[in-house]
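What follows draws every value from the coordinates through simple rules; no lab data is involved. Everything numeric here is computed off the predicted structure, so don't read it as measured data. Cβ atoms are built from the backbone, for glycine too; each structure is taken alone.
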Structure P
Amino acid sequence: MRPLLPLTALLLSSCTPPPEKAAAPPPPLEATPATITAFTEGPTADPAGNIYFSETINQRIMKLSPDGKLTVFRENSNSANGLLIDPEGRLIACEGASLKGPQFGGSPHAAVPMKPRLTRTNLQTGQVEVLTDNFEGQPFVGPNDVTIDSQNRLYFTDLPGGAVYRLDPDKKLTRLLTKPDIQRPNGIAIAPDDKTLYLVEANNQEGGARMIRAYDLSPAGALTNMRVFHNFYPGRSADGMCIDTQANLYAVAGLHQKRGTSETLDTKPGVHVFSPSGQLFKFISLPEDTVTNCTFAGPQNKTLYITAGKGLYQFPNDVAGTSR
């Protein structure tokens, strides 16, 4: 592995949430780098405090230990993107197959014939179990992000396939949303009380949906009452999300520079923190393009880890996060 590149630490400043009806955006905070590697995505943390994240260019899953040691957990990750540690300490991965390899300049594993799928890996043995790779005989296009509820049901997005699925513990697969009701579903998160599911729409085409949708989530795992929680248009929409124990939603969004799409620079690049009512009350800036996803880890689950560009960044949070 090549040596890590040093970055100068960024200064942190305090932020006091404005009143719920305040129109002015919150002053920005800044995260500091935890490690630098290649294009990063989908972070998650195990109970021991190890951070796992996807490195999409080289198609591998990395592991950052609490003492700062960076190692490769899995080579040839099948274009793994969103990751999640389940309550039994296993690694759930959304794998997009060769979909992402050429997109980022080619990959040494891009030609390996593997299917888009959702997998579960034993962290001790490294054994990979395929949870699902199709819906009613039709293969997925590119599973992207995943979350879990208190009944251990997994919810995941197929971004290019335009669908959202629920996988029950008995492996029964249900398609919850599909086109035209949604367009390009990306990040996904569930509130701590299991009553609300949040879904990112990341359609960068002119007029495309760039928003966070919110749905009522029933005890049976069904979705109803869609409403727009936050609209990022015409800027870049969110990518991934995480949620804290007070049900505040952390959405990673924005660009520093245009990237040849209809997206503008109206969305500041970083972590946009919303109250359950949809009020933006905190903003954490990131110096890199493209900011992608976040998770909580560390003592009391109060450190926010964010993947952005080539880096994994960290930010001390005042509220404990969930592990969803």
Structure Q
Amino acid sequence: MTTLISIISRQTLPNVLFIKQMGPFDSHIFITSAQMEREGRSDDIIASLRLYNVTRVEIEPEDLHQCLSQLHSEDFDPEKHYVLHVTGGTKMTSFACLTHFTSAPFNNTEVYYMPMRKSVIQRILPEKKDFPLKAKVNLYEYLAAYGVYIEQEQKVEDHSNRIHQAVQLWDQVKQGSVPREILAALNNRCHWNDRRFLMGEWFELWVASYIQRHFKLDRLELSYNMRLTRSELDNNENTEYDVVYVKDNKLYIVECKFFIKGNFNKSKIKSDWYKLAGLKLFFGLSVNPYFITANKIPNKLMSGLKQNMPLFNIRGIADIDVLKREEAFHNFLNKL
């Protein structure tokens, strides 16, 4: 019987990845705090992995002596086999757990750590050993791990009958013309469902199918036309995103734009630019947002946008000059 001891913090992904790779475990102990419980971090991990048999132990995260006293008062069984994962939490919490569970009478505790920016799980005790990180989360596990839930989404596979149409529209757009079907939609001369598709969803579908094919992503790793919300919001506030996918345990969100009339200008993307910039603030996610347009961005404006990308935490921007050259588009996607 093995019990995993996880230290809970705002960064829940290391906990999820560790459990996916090193589990399953017979039971779980979450070393948490009042703040983490108010934010629902334990619930997020449980929901992401559908865990059961979880015990929560609240401690004072910044007071070492109080942490040790609280852990001692729990009267953990020293005969059990414990696996202690110390990646999360404050330094005081990690040190307190390490001290408590590796001192007498505990003599059967393994200790693990996941260093940042390294794809490895390190066993610290009883002897050092590195395990290559092989676990991967899908889009639903990633979002759930951070308390983000899906109110609406579409799948590329469910619109295979429309992909050919989207490709045909793109072929005309990249040649510099506006397809007559799109012009008809602009003048409200078609059915509402077709109008919605022709006014923008076609480009989202084209981008989503291209990315899915390029990175060989499956159905659980990419969605488009998504509406996301935080689990703890009381006002049902949500935000729409054009393409959302997970690759190598990283989240990517793409804003796709095609302006039918008029030249591309900054005012047309101001709200989208700020929406991407607010991702980390709104969701608390480590996210890689970028912007794609089927229009030509004037050189001066492109230079200014690229200069502002670090300020807004936006990873990249590509216009039609990049999209219509396959090698350039591949390089753009691979470098994000």
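Odds and ends about this structure:
- Here distance in nm of label points 7 Å out along Cα→Cβ at positions 254 and 286 was derived from just one of the structures P, Q, and that gives 2.3; the source is Q.
- Source structure (of P, Q) for mean count of other Cβ atoms within 10 Å over residues 158-165, computed value 13.5: Q
- Per Rg/Rh (Cα atoms, Kirkwood Rh), the highest-valued of structures P, Q: Q
- Structure responsible for -11500, with helix-only ellipticity at 222 nm (-39500 (n - 2.57) for each DSSP H run of 4 or more, over all residues; to 500) calculated and labels P, Q on offer: Q
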